[in-house]
1. A value of 73 was derived for percent of Cα pairs over 20 Å apart; which structure in P, Q was it taken from?
2. Work out the source of 0.90 here, i.e. which of P, Q gives that when FRET efficiency 1/(1 + (r/R0)^6) of positions 23 and 79 (r between Cβ atoms, R0 = 30 Å, to 0.05) is computed.
Structure P
Amino acid sequence: MNAAKSPQACETMTDVRAGVDQVDRELVALLVRRFGYMNAAARIKTDRGTVRDEARKAQVLDNVAREADAAGLAPERLRAVWNELVEQSIAHEAIEWDRIRTAR
């Protein structure tokens, strides 16, 4: 499979779609890695009540907003995307926390 063209080099919607598809594959791979860290957190945390950490969630969202702004993207748009990502990560971690302890 050939590498997709950069956004600036796209000349057709086929080029654009190929680029988007490639980025989506890369994002899925990164999300698999991120959720692996959620699995590690579930394994390490001894208290299920610590799975949801609102202070950490706020820190993550602030970090993303700052990175987005520095990159010239709308911070609130990425904050909204990451809010959903964090909520799904928390849900995943809670399920994994329970699974680990039920399997024992």
Structure Q
Amino acid sequence: MIHPQSRPAVGGMFFLVLALTLGGYFTFAAVQGDYGIFRRVQIKAEVAELTVERDQLKLELARLDNLTHRLSDDYLDIDLLDERVRNVLGYLRADEVVIR
């Protein structure tokens, strides 16, 4: 005679192992996968870092726009021009003394 209980026990065990394996895989993927919790925290940190960098670059761009405007043909700042000539070309006036 065939024992009918031996087959369902093996099938139930196989189903249990399969369910635990799939559950473990999906839990791992939810925590450490490409779209998991750790990746999400990492992306939020990168966004915060890049936002700070963007704001710093905006400030520098505004400063450079101001300097460019002050040296343009429409508006010429003589003091800024004098400062740039001294820094870039190394010009001095005859009555100045340079200490290095």
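Every number here is computed from the coordinates shown, using simple stated rules; none is lab data. Since the structure is predicted, the reported quantities are computational estimates derived from the model, not experimental observations. Cβ atoms are built from the backbone, for glycine too; each structure is taken alone.
1. That value comes from structure Q.
2. P
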